[in-house]
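The next part holds the structures, each set out as structure tokens.
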Structure 1
Amino acid sequence: MFVRKTTESDLACIGEIYENARRFMRESGNPNQWNNGLPNADTARQDMERGVGYIVEDEGKILAVFMFSVENDPTYTNIYNGAWLSDEPYGVIHRIAVAEQGSGIIDYCINYCFAICHNLRIDTHRDNIPMRRALEKRGFQYCGIIYLENGDERIAYQKMI
């Protein structure tokens, strides 16, 4: 199993993984996140073109997709009802989705990101209880609320090692 940058030939599979993630969210009580058809293969293409799109692959099979960058995220500039743990440079994980729920692949993705940057921030929808539990289980701390460019609220987390 290894992490690599997204390529053009990955995009169709990534689109399917995102669609399956949307279905899982709806079935687990989170009908409001990713309900507009995004992210999708075009989103993955944009991440790929920016050099921030990644997949986890094992024996030719894509197990997960995520966006990772070490840069200031404009949606993290203002945080409400809390505070970031640190203002030191940080890595950002967005659009993380796995091909199979409960596979433990999220740990692999997060560990890959920590190997690059020891200060990570991530956010998720209030109703995404499985992701919130997964983050808290992995030691991420709730920091507050942020708002996306479109005004949607997200619950923000950070972990430093």
Structure 2
Amino acid sequence: MPIIKHIGQKVAVLIDVQNLYHSAKNLYEARVNFREVLSLAVSKRNLIRAFAYVIRTKTGEEKAFFEALTKLGIETRIKDLQEFYGGMKKADWDVGIAVDAIKTAAGVDTIVLVSGDGDFVPLVEYLKNQGKRTEVISFGKSTSGQLKEAADEFLDLGKTPNKYLLRK
């Protein structure tokens, strides 16, 4: 049974850039076409906010990418890459994404989470309990099965990868 997406629905899109980047790189040796992903997420509904959660490195080589996201109408949330003694690196946006989803939920009908990370299952369940429609967009092969099940709808970018990927 197809899910109806009403044109008047107010939508917020939260993009876990690192999750999508690594999935596209590891599964397809390609980059993500964020313009197409955003278009899929909005699906002719009313976009209220779109956030991309990104990591800034010391070299700053990703600055042009951040600017490209902004030109698409996506607000970038930027966190510096943490480097620890011994060479370990950490770049985690899970809590920030969850907080923004909860804060934004009051003003929208639908939250679209662009990530395959199973850590978001409790967030999706919470949003649904608040009466919000939840949609998850990611590459099916690298998406948590529990996350797919928890969402009202799961959209698999891997079904038409040429549309959502940019080849090197």
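Across the set 1, 2, distance in nm of label points 7 Å out along Cα→Cβ at positions 73 and 97 reaches its highest value in structure 2.
Work out which structure the value 0.70 belongs to, where FRET efficiency 1/(1 + (r/R0)^6) of positions 81 and 121 (r between Cβ atoms, R0 = 30 Å, to 0.05) was derived from one of 1, 2. Answer for the origin of the read-out: 2. Highest-scoring entry among 1, 2, by mean count of other Cβ atoms within 10 Å over residues 33-40, is 2. A value of 28 for relative contact order in percent (Cα under 8 Å, 6 or more apart), calculated from one of 1, 2, originates in structure 2.
Only the coordinates and a few stated rules stand behind these numbers; no lab work does. Note that the coordinates shown come from a computational prediction; the quantities given were computed from them, not determined experimentally. Cβ atoms are built from the backbone, for glycine too; each structure is taken alone.
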